[in-house]
Structure P
Amino acid sequence: MRKMVNGLKNCALYSSRFDLDELHGLIASLYPEDTIEQKPDKTHIRVTRKKWFSKKSKGFNIMTSQTHPEEFGPMIQGMMNFFGQIEAERPLVQEKVLIKCSTLNMVIGIETDEDIDETFYGELLQLASALDAVIFWGGGSLLNAQGQLLLDMAGRSEVEDYTVTAHTSYLHADLQETESGKKRKARSERILAEQGIPYNANLPVRAGEEHTTIRSKEEVAARAVALCIAALKGECLGAGESAEDTAALVQEVIDKYGAERFFSPAERDFVHQFGAEHQDVIAYSWGYEAYAVMLWALGYIDQLGAPTEICNVSQAVGHLQRKEDFAAFVADATMRGKSEIMDEADLIYRYNWVCVDSRIKGQEPPAGLIGGVAYERHRALNWLICYMDQDWDDVRTDT
């Protein structure tokens, strides 16, 4: 791709890594004689080279899934939709590109005063190699760390295959397709077709049973209780209840089920703060949908169905409310099997892609799909199947 170097002032590197100190060290090693400045939050690095009567600089704007969680997820989803809709001349490479995209955790936007020349291009390749990154180049070309074209807008590729690697904490499983994964994808696509929902056949096969661990019944029950309580606070505040009355009710429920130890860090902050910001009230109120998924996994709800309706909150809360304590809630649950949970996880993955794709295009999702319901279910089911081994606050809904 060296013929493309001249005339371009910016590009971006995407990596599954997210260690900002590591990145600073790599850039410092590339430019040992230059002045390197870093913002206090480590999200921007500027390299300046001084000459006799002038100076040249290049900038590295950094965004990660941890520093910008709200912006990063939709950006990666848009990137996957972009490359997923291309009619590729090498579908296997395209499929692995999409898998690589699902592991990404950092984007480094490149800024330079002048066009990217051969020297700077070589430095970027060194950085990409050290970060195991892909390079988004020009108007829509994705390169590997060796500068070879993986995929462009015309579906072209310079490589016959692509080996996907990722940061060890984010690579979920062996990327070899399994028969169970293929059958599960075919089943999901058949259901979508029967419902008249246009699906993306290029979305990859997900991990099979041999690469998947399901949460224990006790873990799922604890997560259900935490979700319900956080959603309860959001519901009460959203309905205009006072912060004092809401706090008293929430504490009563926490005490009844011994729930203090069940909350994620973000949930604990929300539940124990006095009142809440409007956007948090809305976000946590949607948690009833994830709570319903936990009830389904525990056998309290018979089926989930397509994400076309919001859950019946009073019925869902009633399943917990009627239990004397947490032990009774667990004892009366019957955990569903791995295969059934994985079926739903694969299906919601494809439902949510349709919703995300519709949102990007500024359209309503087809067949009455509700994006918020699909998102919450996708998050809950990804947590159930230990997707990328992420804790609740970090669970991603890659599509």
Structure Q
Amino acid sequence: MTFTSAFISVKQTQRLFACYDQWLTDYQDYWQFSPFAHHTFPWPKPSLKHRLEQLSLEQLTQFEQQPTLARSYFAEYFPELTQNQESWPLTVPQTRSLISPFWLSNGIKGRKLEQIAAFCQQLHGETRPVLEWCAGKGHLGRFISYHHQLPVTSLEWQAPLCEEGQQLAQKLNLSQHFEHCDVLAEPPQATLNKQQHVVALHACGELHLQLLRLASQQRPQRLSLCPCCYHLISTPYYQPLSEQAQQSSLQLSKADLRLAVAQSVTSGQRVQNLRQTEIHWRLSYQCLREQVTGQSDYQALPSVAKHWFAQGSSFADFAQWASQQHQLALPESIDWADYLNLGRERHLQVRKSELIQQLFRPILERWLILDRCLFLQKHGYQLKLVELFPFQTSPRNVLIQAELP
């Protein structure tokens, strides 16, 4: 197997990274902030504030669902975001028909099945053994073993998933072996070797960073990585991999990294509605807390089960729970409807602030992807970037393919 299409040159990667780094630095005030912590738009451009204030709810919703329209609408303020987008070196592969028997995909949900099938197709012609990183039940490895007739070693830290995956592989008579391994606590150097193709589909933050660090030492021949959840790291701030990213003036917190994966197309309408209700209630409680304490600083609350926000639940119950988390005594008589109205106004303000933040989401994600690319190139890998599947299947659709010459 040899990856098709031209590799990205080191100079091209460096040039693109420098470009995105400059944009993020120049417009830092417009994306590196917490919308919940501000009562007004925190920017010095009156005309931008006025344009946001004039947005109707219908326009706002449309722009949230179609980021391209939002970038065009605000192009006069951020012209770089609509220029030179074609320079992003993303290869769109030709799709092949991947016909699988029903028993191979049993238990895999629709979008996940599409992602696995698309990833599996990228190994067409591979002859080397495959190492599946953070495998879960080994769905990807199972597809690869069946369709490409390759031995697969699947690493997973949850023992029950290893047992279930191994039983299924044996039942299907596939050459797939599971190893119970915590790749963060006990790095599996002995498992990685030069004559391998290491694969990882949506490996979260620290897990795929660990893979890249080990790959630079153990140097497997090929690596196919689709990163995800950049914010799930072991340090308060992101520690860049490449020398060029280390020299950047940007310092990215976990909250900043969360922005890179803030857009989702996979949740259903019910989940989205519950999320909007949750934000509304949290901001309504914030208005109440400000009134009671006289303090305007935003105070976060712990995560809470979504049933709090389903039909039949009340904001009053939520506010009582929230006040207990802050050890705050609430007045006996409260006009709950009044604070819900205040929270609704604050929620609209937050959504409009987030709309500007979201303009920079793809630039930040590209910055992070290119940091990984620069690191791999520094260690001798040739690479290309592939649009693994359509954005609607998952926004985390960039596959990094790396190969030693």
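Of the structures labelled P, Q, one was used to calculate mean count of other Cβ atoms within 10 Å over residues 40-47, giving 14.6. Name it.
Among P, Q, the structure yielding 14.6 for mean count of other Cβ atoms within 10 Å over residues 40-47 is P.
A value of 28, 19, 16 was derived for semi-axes √(5λ) of the Cα gyration tensor in Å, for residues 88-255 alone; which structure in P, Q was it taken from?
Answer for the origin of the read-out: Q.
Using mean count of other Cβ atoms within 10 Å over residues 152-159 for the comparison, can you identify which of P, Q gives the largest number?
Looking at the calculated values, the largest one is Q.
Starting from the value 23: which structure in P, Q was relative contact order in percent (Cα under 8 Å, 6 or more apart) calculated from?
It traces back to Q.
Here mean count of other Cβ atoms within 10 Å over residues 128-135 has been calculated and equals 23.5, so which of P, Q was it run on?
Derived from the structure labelled Q.
Where does the value 2.5 come from, among P, Q, when distance in nm of label points 7 Å out along Cα→Cβ at positions 72 and 272 is the thing being computed?
Source structure: P.
Values quoted throughout were computed directly from the atomic coordinates according to the rules given, and no laboratory measurement underlies them. Keep in mind that what you see is a predicted model, and the values were worked out from it rather than measured. Cβ atoms are built from the backbone, for glycine too; each structure is taken alone.
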